[in-house]
Structure P
Amino acid sequence: MSQFPSLPENAHLTDLLQRFPKTVTPLMGYLNAVLRGDGELTLAEREMIAAYVSGLNACTFCFGSHLIYAHAFGIPDGMIEDLLQDPDRAEPKWRPLLAYLRKLNSLPSRLTEADAAAVFAEGWSEEALFEAIEVAAAFNMMNRMVEGGGVRFDYAQDPQAHSIAKADPGALEDSYVKYGQRIRDGAG
């Protein structure tokens, strides 16, 4: 059940944001910039990080949603779940970046220059690391908003309910901005 009596029992993020729409526009604009804007990380890599961080945080809604996006952009089925179980299954290039994100997620004050140096030693640029940090930070915030608001919808139970089931990945360029507009218009 949602933490808010005004929301349905199996609340979706749309329900929460329609009930509390004040910050929808800037929030969705920021998420669109982080996940869909130009950058060194591919859309697939950013969605993989969003799902990975949401998995670390046990946020069922965000994990399921971004797992679907990651698959749509080309991340193989099972890969993110494998990385959550054993990060050493990642390609060598990804291991220090995932280690950095795990530490950022749970012990950010313990990040060191050596953690960043390990990422750079695998060929990642400062821009790529910062993009990964932005995605991780955005999903720590979103995971807390979703969990704090009592969003209980689980895409594993109904993957066809995801908007991507109705669109091809090429149509997702401004998907967060469009989602925000639908919420403001009451269409969700």
Structure Q
Amino acid sequence: MKYGYARVSTDGQSVAAQVAQLRKAGAAKVFREVASGAKTGRAQLRKALDQLDAGDVLMVTRLDRLARSTRDLLNTIAAITDRKAGFRSLGDAWADTTTAHGRLMLTVLGGLAEFERELIRARTGEGRARAVARGVKMGRKPKLTPHQRKEALRRVDAGERMRDIARSYNVSHSTISRLTT
């Protein structure tokens, strides 16, 4: 079965032209939505994806109706593929997972996106290493000062219950328990 997904960003716009194009292309049902493409939680898109069965095709008039970023597009197409369904953009002939050429193009795009993610991960790691070398402390600030930690450990050694110690410092008992390991 062929499904369509039509989306506009604002209330002042109309999905009518998109719906007409999708119907002309054979969509039996069209999911319509007024939502920003930047939002990832689009209810009608979720319904359209949930509706897909093996062999079905989800169509859009243009890729920007489905996603605002390459990552969002690839995640959505992965969700479609996981359901053994196809995807087709009427305005972007290369974006058609029902053809070998379309699958090739989307695979190349997926590879580029993965490469981009690896570059970002590498740059982030290098930046963190430089910050640590400069003496920047990473992670959350400790709940207890060094003095409080020493005092809490003395109280534990004296036999006081960890829950009571934790309550006096307004922290969880696991914070005190971690001091002893």
Structure R
Amino acid sequence: MNGGFSSARGGQVCLRMGAEEASVVRLLVGQLLDLIGESDESETTFEGMPDLRLSDNTSVPEDPVLARLFPDAYREDQGASAEFRRYTEGSLREGKRAAAQTVLRTLGEGGTVYLDPEQAQAWLRALNDLRLALGTRLDITEETLEQMRTFDWDDPRNAGYAAYDWLTYLQESLVRALW
């Protein structure tokens, strides 16, 4: 594993990443975009408030990853949670799509990339979403992370855990570069 984020001049963040690593990020972000889905045509937007998107969806997604990315706001009050989801999920989805698309747009084929502060924040959000998605799919817990260190090299779970661990490293290096 090489690369990661570091601070650069002018408030920028520098990303150094090999071509193979860039390919993995591109694959994972593409899968995340597929999972989030395209913009919902049934969402209602309002003139003068383009960030507000009312959704017809008021229930928690059945897919555990989507349920993690778009959690219930009020678990004890289903009606309030449904109304909150109606007013927020469309905008949250659009924000997650935009962050993921920023990653794809700025990633390149590997090498060195400079990100402005806004792009770096989008990367931070997308890396968080990737870790949430992968961690949910792999059912990662604190105990799992400890067990991971004892797996045989041939264990089929290693690739997923290695990707999760590497995304954690990238996210941490980006946080450090932003501070």
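Some notes on this structure:
- Comparison of P, Q, R by percent of Cα pairs over 20 Å apart - largest value held by: Q
- Source structure (of P, Q, R) for distance in nm of label points 7 Å out along Cα→Cβ at positions 16 and 160, computed value 3.3: R
- Comparison across structures P, Q, R (criterion: relative contact order in percent (Cα under 8 Å, 6 or more apart)) gives the highest value for P.
Taken together, the values in this text are just the output of simple stated rules run on the coordinates, not laboratory data. Just so it is clear, the structure is predicted and the values come from calculations on it, not from any experiment. Cβ atoms are built from the backbone, for glycine too; each structure is taken alone.
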